[in-house]
Structure I
């Protein structure tokens with residue numbers, strides 16, 4: 001088995017997404033070909049099999065290409081020399097080797113908890129390329145961020161009061177700003193729409209007196225130099241994302257105009273580029289979004305403002321795959337059902353909200369090669385003990401049989417890195433892979449498979465007698 005430490009992964013090319021014969025046969029062809037090679041190699045090298053029936057796979061080449069595309073897209077619309085920080089939303093894929101890989105590709109980290117900050121620091125992300133955006137920052141978190149010099153966006157007036165107190169007792173080099181909610185509306189998924197009238201995030205600009213409060217907050221605090229907003233992510237159309245940025249830019253211009261100087265020098269536009277889960281094509285692209293922003297808000301890109309972005313899902317989703325062995329194939333009510341080892345524990349959003357988060361499914365034979373055959377309407381079920389644990393329902397696929405493998409595609413963000421411990425199912429191992437284009441695939445362990453003793457330990461195994469030893473009243 002060719003598995004090496006993630007730190008030794010070698011650098012690959014950044015070319016367009018093409019098949020290995022150099023022919024662009026369809027959008028995403030190169031990514032699909034790399035995925036097929038990785039599944040086959042994982043079976044051949046023993047990463048997948050009866051004893052290890054589920055893994056997460058990450059396409060290192062694809063991740064690098066996405067990072068390059070992001071930086072190039074915004075470089076193309078900004079004036080030369082404009083400061084730009086592209087900070088990966090750590091919540092999307094909170095794995096240290098992923099953060100290290102992105103760091104080496106010029107991507108920073110946007111964190112929203114002490115845990116995410118610890119991951120970013122473990123990955124070696126410089127503090128000056130880190131942004132803290134949590135809506136529930138404690139005094140201790142704020143104190144640490146200001147001591148380190150990490151950029152902080154205050155979510156509300158009470159948090160700004162806390163920052164006032166900390167700034168009064170110590171000098172910080174942290175870039176500081178306020179997060180605002182432009183209240184421009186939501187997309188098709190309410191849970192990922194963060195600029196609605198009642199969103200929990202930021203200062204709601206259209207509430208009575210709120211906009212004037214924000215302006216006064218800046219005028220009273222010369223050290224507030226950033227302005228932040230994030231409209232939403234999956235299900236939010238590009239036009240709404242652009243509108244949210246335009247509203248934020250207009251507020252920055254108003255504040256600077258009333259201050260009589262360029263007090264706000266950086267605008268943080270958040271992330272939120274939606275992902276196409278319907279095919280291997282990458283749509284929309286960073287380049288499309290950046291061009292739309294430049295057309296709608298040209299003043300944001302004329303060199304007067306630095307830029308911060310916070311993309312997450314769009315950097316990783318298309319480059320991750322959950323692959324699981326089919327333990328049993330049965331029929332229920334006349335419909336085939338494949339019972340696999342991938343379900344709610346690795347695809348929580350899809351299982352609980354399938355209409356909002358459908359996943360494509362690919363079928364591989366027992367040797368890890370793509371399976372062909374006439375489409376058969378069938379269900380792909382997970383291992384958890386409840387009826388709704390389905391990766392896909394009534395899906396037309398080649399007939400899935402015992403010993404085959406099913407792959408849940410586009411799962412590099414918010415899936416296998418966000419384990420849900422239903423039935424105490426173990427976290428799967430995660431491996432990055434790189435191919436030389438001739439069928440040779442090398443894997444790097446990103447996260448070890450969880451051991452049973454770790455499950456016991458996390459479930460209070462060392463305190464087994466804690467409750468029985470309590471004194472009776």
Structure II
């Protein structure tokens with residue numbers, strides 16, 4: 001941290017108690033009392049099942065420098081603890097993240113979308129590495145707590161920050177945009193993930209476009225070309241530059257960056273680049289990342305052969321004793337499942353899929369599950385196991401009735417039985433479902449050859 005106490009006085013006024021020196025540097029901001037080091041600044045967060053304020057009595061043992069305390073907290077605060085009273089400690093945490101972000105001055109790239117956020121985040125991190133170290137979100141740190149954490153972990157050695165922004169409802173991404181003040185915003189797509197919470201794709205588009213509400217006036221939004229819903233929603237909150245990308249055989253609309261797929265390579269602006277990840281959907285995500293790299297002046301020659309490491313359960317290809325597993329078990333939305341099925345269809349040999357329930361689809365859940373199964377049938381897969389409960393299971397079974405090998409089970413482990421009879425060496429099997437289904441439990445149970 002490079003902040004000083006005076007900045008907190010400017011933000012929150014004089015402290016409620018404690019001795020302070022205005023020019024004293026602020027130590028690391030910490031929300032976990034168990035990990036406090038001498039000089040740290042403690043932010044006690046409040047959740048449904050915990051309240052960090054209950055650990056205030058232990059802070060002197062850790063020699064914390066200072067803290068914020070909610071005005072709603074009525075119990076004792078150590079009398080010698082330098083602290084500020086605030087309305088909301090989470091909001092205070094986000095304000096600290098913003099202060100630190102402004103102090104660093106590095107370009108910040110924010111990423112959101114209905115599908116592909118994490119993969120695109122990692123692609124952007126990879127294309128920016130030629131500039132030097134890049135700080136990026138990790139794990140699931142894409143929410144009200146994770147975004148300020150990502151900002152606060154950055155330091156002057158980083159040449160750029162890449163911040164993923166998730167969403168469970170309207171207003172959340174606007175808060176994260178306010179906390180981050182990005183220089184570039186990337187929206188991967190508008191789909192139907194969380195439609196059960198937001199009600200319509202129009203509402204989803206409006207929520208995703210909140211990413212531009214606190215975008216730098218000199219910044220830009222990077223989007224896939226040809227999505228009229230996204231364009232309309234974005235125009236309501238952003239009147240600045242928009243950078244559009246597309247594959248050359250996508251819809252024929254104007255775009256600032258166009259990629260031509262040639263096998264496992266993509267040609268952009270006359271330069272041939274190896275695709276770091278399989279699938280057309282990832283080629284589009286790569287174009288979004290390349291647009292960011294071009295904006296930030298990354299030398300094109302440094303992008304010819306990139307390596308991208310994505311978290312487990314995403315874009316992972318496993319060779320299990322001759323059985324090829326496409327591990328996409330981390331999460332699922334209708335658009336992401338369709339993309340994964342299209343990738344499966346490009347694989348040689350016999351092709352099988354294990355498809356789990358897609359959550360948070362609300363009243364459209366049965367319809368969307370049926371459309372996924374219909375797509376699997378249209379691709380003429382050699383076998384399909386549905387891991388779902390009623391009524392989604394029945395809808396998927398009906399839509400996929402043309403598939404000769406078809407099974408419906410209620411748990412991942414139960415999928416092992418039909419697969420043990422179907423699979424043989426050289427086959428490819430896709431595993432795709434929402435996080436709550438935990439399809440990864442099936443992987444060690446798949447047959448060996």
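We did not get these values from a lab; they are worked out from the coordinates using the rules stated. Remember, predicted model here, so these are calculated numbers, not experimental data. Cβ atoms are built from the backbone, for glycine too; each structure is taken alone.
For the set I, II, ranking by relative contact order in percent (Cα under 8 Å, 6 or more apart) places I highest.
When mean projected area of the Cα convex hull in nm², for residues 183-270 alone is calculated for each of I, II, the greatest value falls to II.
Give the label, chosen from I, II, of the structure having the highest value of distance in nm of label points 7 Å out along Cα→Cβ at positions 55 and 143. Kindly include the intermediate steps, with their values, before the conclusion.
Values: I: 4.6; II: 1.8.
Checked I, II; max of distance in nm of label points 7 Å out along Cα→Cβ at positions 55 and 143 sits with I.
Each of the structures I, II was assessed by mean count of other Cβ atoms within 10 Å over residues 239-246; the largest value belongs to I.
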